[in-house]
Structure P
């Protein structure tokens, strides 16, 4: 929560959201406003709008989100709002909600905000002015000690390795933030599984390659759990064998986006939270193929993972003085859905060449992550734990 004294004229916050058909359906269910101009394509086609128009108050409701979670945040009492709906919003539009402090009223402890909503074309669709009273706590919450804050954000928690990591960290006593991109049902099922064991978790949606989306997710995790002490990056993209002659740059870019842009966006969002406590663990998943002869036809995957390894080591050096460690876990071929298309012969041959005579299991990788997230790994940074059954020994 921002205290009244710390808020300045010119302070600004923003958030983005893509309006979906599900959003409109939920709004109709909640309010009962099923005006055909909003929900009936045929009816809307007979009007000058030609296509259904999203309820104006649906978009405006995100003003409440930005006031309640960002500026000023917890304790905000939003009591006045003027609105002008300038342009229609459609399903599929990405709206950006912006709030900026225009005035402060000392006696009443009130701030006045200019509130604007823009579409993906930077066109202002809604504008208005909000007034918010800052309600102070009568008793300050006690500051949480470094030792007592055990919050782990697992990015890619619905994947095979991500699920095992989230489950293990919950067993280790962490409150676990379960990230998902599109697998809402899988995330909900994992949440139920962890919660049924009496452990603490919650789900959070974000597009890992969208910095604004990642920042919004981290903000939400901090609001829910009070901070982030461990961030585990299990995000990945489907690995498909493809000859160099058949590759397009977009194939390279998709892997670089998830592995490098995703890791960059995640680190940029969690590092300030960790720096404030001078404590943090960042753990990225790489692959043994960056340290051994890689299989043929995995150029985009291997390139991106090699870049991630370099990124992690360089970041470890920079963040070490702040009490933040950055390490990597490098699995060999792991028995998850990602290798579902790998021929059985290839799997058997890989297992046969492994000194421990089997493929890695997700729980093997989760065990390594658990160690790096623990206090026992406090003097380890810039390192890689190889979970490959002895295939690579350095």
Structure Q
């Protein structure tokens, strides 16, 4: 009976005229949600302030951009939030049945739709540098030589931008949160309720990695201050334990300076190599206060337990003794204590992989379809 109901819902939703809106498309976890929405609604246009050539190809040319696509100062693009507000606010969604905005640290949910159009916002996070992480961004904005400019701009503009953000948060008819952590933040900062639907992760690609002897630790992600890879590098250096750090970013040279002889940096890992690297580690180390955290789930899909900072999205998927363990403070000493207490023999790779299935794309699709069907009745 449930299968029939799901098919009925899918048929109903597929018959709707849908548009997708996203802050910008340059690569990251939020873009994966857009890619899955595009898979679900291949005819839907995708409106965004800026799109890389790679993502335009990946989304089959369905991307619609405006004057900000031709912005001449590439690295300064993130500082033009006021212009993004203006552009998103003037898009016309007449004739659509449903508009899905996907937003996190951006302005896509500030669109205005006609009264007869359903607007659902998939929220990756209320904007960090307006709300929860304002102080951290003021200390270390993560823009390298542009840090002084970022601090000045944020200090001058944060009050009016917070006011706009609050007004914009009233525009969606319904919110989806990507984790229970973000669900709480949506309630705290916007005063809105939401439904949690986890982002889709390519579980099958990582589950196919061969299960061989595990050795050492692995960490990966964009090397920016918020990811706190410095804690991981310093902890493994002090313990003399092997660690492979995958990725690149503004913090790369600093991380190299902090590292000892047991640390290996890989800036050139391909998509084909990634599953085996995760499957070959004793544990994945995750030190950031993340809204969700896709990389830890990819590690779990490869059967690898995760040692994570006890905050944010990790609270939804770290089950101590089953999928990983926590450390309580974002400090080197706290992580060292967790690593010293870590016993890989208590974890079952197959059970971890089974748990990771709840984040598969088909689960995401079923939940999105059911929600749209219910709201559109």
Structure R
């Protein structure tokens, strides 16, 4: 009898293992720590949003929607972008609803990157970027943001560009550093890319979390960038519903057409009642217009508490993250410090080294303050011993 065996599989992603987010969340549970590691809220969304989705279900919106997204939601997205950033995207040909921003990013990469193409990523970067490029057969070109400030170094970006550069990934407001690109930096990027055929994938999932003095600069507001950009955003981040996994991509019609070719075969479409619920909810702009103040208050509460510790606060210009320098607290590497902090202090954080391909350690860790006030107070009480 022939032996039963599973065929040996050569992995497509040999460098990918269990993510640091999974490790730290498991440790937080084991040690009953306050989990300020993973980036999701621990509070509820607006009941009106849930009601809108429920009503859509009751009204019978439970079958496949159009592959590109329900028209009323795409119209609402187009109107919002035009109002905020001054560029009109055609709802029919230039807006696509996606199963979250992560799906949007890999779909954009699969649509435009061919084997051997180079794609520039600015480190530290969100952990899906590199595997996405590798799955497309592309070559990852890592360019560090300036250590300490996390500002883009356009000299290094320019030096990394070659005739094989297909795209560059930019994220602002930035995860994990909480920096926000300035208008001048966006203009520099526009000038750098203008004479090239390089595409831009602009990850703007924290677009409504840019704080006082640091307005979000969408690629949509810069004509030469918008003409070459896939602009990605997330309803999950904006409306506190990360588990719903709904986002969108805005791109010129020719780019959207290629994006949709991949989208229809890796997702096809996004669940119908949630799309109708989101469209109805977007009729009121206040929830996203008031979001910066909502999170800035939480940021300030958290920073005030951390100021009493020996952790050195780095700027938090946007997103719902706060980075701190641990140099005066511990000699441990970032990852070991985060494990110690979870185990001994009862607060989970994420090492910034996890966002670098070479594990670059600059003694900085990241906290998420998208939490109830009582959660933040509990964490601060524990961190006070530092």
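Each value in this text was obtained by applying a stated rule to the coordinates, not by laboratory testing. Since the structure is predicted, the reported quantities are computational estimates derived from the model, not experimental observations. Cβ atoms are built from the backbone, for glycine too; each structure is taken alone.
Given a value of -0.47 for log10 I(q)/I(0) by the Debye sum over Cα atoms at q = 0.10 Å⁻¹, for residues 103-326 alone, calculated from one of P, Q, R, which structure does it belong to? Derived from R, not from the others. When distance in nm of label points 7 Å out along Cα→Cβ at positions 279 and 311 is worked out for each of P, Q, R, structure R gives the greatest result. When you work out distance in nm of label points 7 Å out along Cα→Cβ at positions 119 and 351 for each of the structures P, Q, R, which one comes out largest? Comparing P, Q, R by distance in nm of label points 7 Å out along Cα→Cβ at positions 119 and 351, the maximum is at P.
When mean projected area of the Cα convex hull in nm², for residues 263-302 alone is computed for each of P, Q, R, the one that comes out at 3.7 is P.
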